[in-house]
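Some structures are shown below for you to check.
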Structure I
Amino acid sequence: MDAHEAIYREHADPWGYFSAGEQAKYRVTLEAARRWKPRPHRVLEVACSLGHMTRLLADYADDVWAYDISPTAVDRARERCRDVPAERMHIDVGDALAPDYPPDSFDVVFIGDVGMRVHQDLEGGIIRRALPLLREDGVLVLIDNMKPFNQDDYVAFVERQGVEILERVYCCDRYWARFRTAMKYLLPPSLARMATANRAIYAGLATLARWRGPRGSKHFGVVGKRSPAPRSIA
């Protein structure tokens, strides 16, 4: 069994996507996309996992496509999005290194939290293979988990894949992440889940994090577009 698939079979929510900070990350990501593409027709989410972001995209775009390499994750994402008409929501099993879509298909492509699960060389391949899927005026939205001192290196890394950076995106969730870790060790699982799902606690910690500027963000990302002379796919 693939290791990624095994994780989803063993855990209902492997990375705590229910939590207030994770849900806020999705909202920040979507707000960034709206600034550059207010009314997209067709969007793609790479490695959609359990479909939390996918469901939000249904309120953003007319036509939503998403995929994940784990069949179990795909089944759960489909269930989460079951209220969206089938002609508007397409969730399939797929490999991020071999996306099965024609070039110039999407107005926006989203890639979230891939680097934390794969080697950087693989992440670069995922980005390079996503770029041709964008229409000429399309945008790529990347969000990942990293230390503040890695943010500039990450921007340079993304640029090397053939991306022209339009905006840096800060989630202001570093203090919340520390709170979440503390709750995991201090409270029983059910109480920790309740505490980390509390939006008021997240909002207060996010306000403190904003005072730190870039240092206040655990999740950091960029909005970009294809460079005028993109690198060829290796």
Structure II
Amino acid sequence: MHLTAFFIFSLFLTSSLSGGTILETVSDDKYVENGKKYDCVVKICCKIKEESKYVDACGSGVIIDPHWILTAAHIVDGAKDIHAFLNEKKITINKIYVNPDFEFNLGHHDIALCYSKEEIKIPLYPKLYENQDELDKICVIAGYGMTGTALTGASVFDGKKRAGSNKIEYTSKEVLFCTMSKNNHTELEFCAANGDSGGGLFIDNKLAGINSMVLAVDKKTNSDYGDECTHTRISSYKIWIDSLIK
């Protein structure tokens, strides 16, 4: 099976942000309301280099500690002027720790930690998922990315955070995979889309994955039916994360 892969983050600031493709049979309001439950999921904006100049881009991140945010490495690697946005509050990122094994061209080890000197206060910081028993578990995916239905694919930006559900279809050593399913879908079936990178995948309210890429057999990486979203597996990086925070 030949898959086209695409990092899911490059949202330029000429557009606002939203999140993920949804079922055409379910009200979008349910996804938006679900997104509000995840205070730990924030927007991350920075300047990334394209050819000879820097341009504005945004993705997502997950607050895991009063001073630490997890995100996808491909968002912040080589970037400058990095900030997180908790609602309307702008938070300066003072230090970036990209996983030393990250490979941009292949998307391997797509995870990074952001440190802020400023204390970031939210009601609850999610615990990190430690076990490697994620297969077949129902999960919640949240982030700031493009939206649309699973029939049309992601095509719209509207500035709203969304969260929906899926099932872990299969795993590798470093990655969790979810499919936008037309049959046997979850109640709030959801697939991460462009701009959701760095957002979170949660199992039992614990952070189990960081949104990374979309894979598509039809070569259209728009998160429609049949597309897969991939998530960097937290349980494989917990020791690295803990060592930096400590």
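Every number here is computed from the coordinates shown, using simple stated rules; none is lab data. Computed from a predicted structure; not experimentally measured. Cβ atoms are built from the backbone, for glycine too; each structure is taken alone.
Work out the source of -2000 here, i.e. which of I, II gives that when helix-only ellipticity at 222 nm (-39500 (n - 2.57) for each DSSP H run of 4 or more, over all residues; to 500) is computed. The read-out was computed on structure II.
For log10 I(q)/I(0) by the Debye sum over Cα atoms at q = 0.25, 0.30 Å⁻¹, for residues 52-99 alone, the calculated result is -1.10, -1.55, so let me know which of I, II that is.
On the way: I: -0.90, -1.17; II: -1.10, -1.55.
It must be structure II, since only it matches.
Given a computed value of 161 for volume of the Cα convex hull per residue in Å³, for residues 68-203 alone, which structure among I, II does it belong to?
On the way: I: 161; II: 140.
Answer by label: I.
Of structures I, II, which gives 0.6 when distance in nm of label points 7 Å out along Cα→Cβ at positions 148 and 212 is computed from the coordinates? Working through the options, I get structure I.
Of the structures labelled I, II, one was used to calculate relative contact order in percent (Cα under 8 Å, 6 or more apart), giving 22. Name it. List each step's numbers first, then the result.
Numbers: I: 22; II: 28.
This figure was derived from I.
Source structure of the calculated read-out (distance in nm of label points 7 Å out along Cα→Cβ at positions 108 and 124, 2.8) within I, II: I.
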